[in-house]
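Every number here is computed from the coordinates shown, using simple stated rules; none is lab data. Here the structure is a predicted model, which means the values were calculated and not measured. Cβ atoms are built from the backbone, for glycine too; each structure is taken alone.
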Structure P
Amino acid sequence: MAIEEPTVGQLFSAVSRDLSSLVRSEIELAKAELKDDVRSAGKGGGMLGVAAFLGVLFVILASIAAAYGLTALGLHPAWAFLIVAGFYLIVAGVLALVGVKSLKQIKPPELTIKTAKDSAALLKSDGRADARAGVRAGVARR
C-alpha cells in the first residue's frame with residue numbers, strides 16, 4: 001500500500017488557500033478590534049463633549065454667582081457684572097499673550113529641511129559614488 005504524495009501544484013494550491021484564509025482571518029480580527037476601539041472612542045468623545053459643555057455652564061453660573069456676591073456686598077449690580085467681565089477680559093489677555101509667546105518659539109524643522117535638500121540634491125546627481133557618500137553623510141549627521 002503506497003501513500004500518494006501530493007504534487008508540487010497541489011502543495012502550492014494548499015499553501016495559497018491557507019495563506020488566503022489566514023489573511024482573511026487577520027483582517028476580520030482587525031475589523032473586530034477596530035470596531036470596539038471606534039465604539040470606545042465615540043463614547044469617550046461624547047463624554048468629553050458633555051463635560052466641556054457642563055464646564056462652560058459652570059463658568060457662566062459661577063460668574064453670575066460672583067457678580068451677585070459682589071452685589072450682596074453693596075455694589076450696584078451693573079458694577080458687579082462689569083468687574084466680573086473685566087476679570088475675564090484680563091484672564092483672556094494673559095492667555096493670549098502666553099499663547100503668542102509660545103507660538104513665536106516654534107522653529108522650523110531644520111534637520112528635516114536639510115536632509116530633504118540633501119535628498120533632492122542626491123536625486124539630481126548622476127554619480128553613484130556621490131549618492132553613496134551623500135547617504136553615508138546623512139546617516140553620520142543623525
Structure Q
Amino acid sequence: MPAVTTPTMFSATVLADDVAATARFYVEHFGFETRLDIGWFVTLHHDDRPYEMCVIARDHDSVPEGFHVAPAGVVVAFMVDDVDAYAARFAAAEVPVVTPVRDEPWGQRHTYITDPAGTLIDVVQPTVPDPAWLEAHGLGGE
C-alpha cells in the first residue's frame with residue numbers, strides 16, 4: 001500500500017442554494033476574500049491562513065446524487081479571540097443564532113449560528129478549563 005502524505009492545505013466546502021449569499025456571509029462575518037467566483041462555485045481565502053472555504057451550488061451536476069440536501073451532521077468551527085464581539089456583530093446583522101454565547105467547563109466560550117445555506121457554525125474562543133472538570137475526566141495535572 002502506498003504511503004499517505006500529509007495534505008498541503010485544508011478546504012471546507014459548503015453546499016448552498018444561494019451561492020452568492022452564502023459566500024457573502026463568510027466574507028462579511030469571517031473576513032474571507034473571494035479568490036474565484038464562477039457563479040455556481042466560489043473559493044474564499046485569507047492571505048495569511050493555510051485554509052480556504054468554498055461554496056458550491058447544491059444542485060450542481062458535480063455534487064453526487066443523494067447529497068443535494070440541506071446540511072446535517074456537520075459543524076464548521078472558527079476559533080476566534082473574542083466570541084462576544086462576533087456575537088454582537090451577528091446580532092446586529094440578524095444572523096440566525098442557534099445558541100447564545102456560553103461557557104463550557106472544558107475551556108471554551110462559544111456560540112452556534114447558521115449560514116444562509118443552513119450549515120451549523122461553532123464560533124469558539126478558547127478559555128481556561130475548569131480544573132474540577134479536567135480532574136473528573138482524567139485530564140488533571142500531576
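Taking 54, 52, 33 as the value of Cα extents along the principal axes in Å derived from one of the structures shown (P, Q), identify that structure. The read-out was computed on structure Q.
Of structures P, Q, the largest value of distance in nm of label points 7 Å out along Cα→Cβ at positions 44 and 76 belongs to P. Quick one: relative contact order in percent (Cα under 8 Å, 6 or more apart) came out at 9 when computed from one of P, Q, so which one is it? Among P, Q, the structure yielding 9 for relative contact order in percent (Cα under 8 Å, 6 or more apart) is P.
Figure out for me which of the structures P, Q the number 0.00 belongs to, where FRET efficiency 1/(1 + (r/R0)^6) of positions 4 and 124 (r between Cβ atoms, R0 = 30 Å, to 0.05) was derived from the coordinates. For FRET efficiency 1/(1 + (r/R0)^6) of positions 4 and 124 (r between Cβ atoms, R0 = 30 Å, to 0.05), the value 0.00 is produced by structure P.
Upon calculation of helix-only ellipticity at 222 nm (-39500 (n - 2.57) for each DSSP H run of 4 or more, over all residues; to 500) from the atomic coordinates, which of the structures P, Q produces -31000? It was calculated from structure P. Kirkwood radius over Cα pairs in Å, for residues 20-83 alone was computed and gave 15.8; which structure, P, Q, did it come from? Answer for the origin of the read-out: P. When distance in nm of label points 7 Å out along Cα→Cβ at positions 36 and 92 is computed for each of P, Q, the one that comes out at 3.4 is Q. Consider the structures P, Q: one of them gives 19.0 for mean count of other Cβ atoms within 10 Å over residues 12-19 as calculated from the coordinates. Say which. This value belongs to structure Q.
Thinking only about mean count of other Cβ atoms within 10 Å over residues 60-67, which of P, Q has the largest value?
On the way: P: 13.1; Q: 9.1.
Structure P comes out on top.
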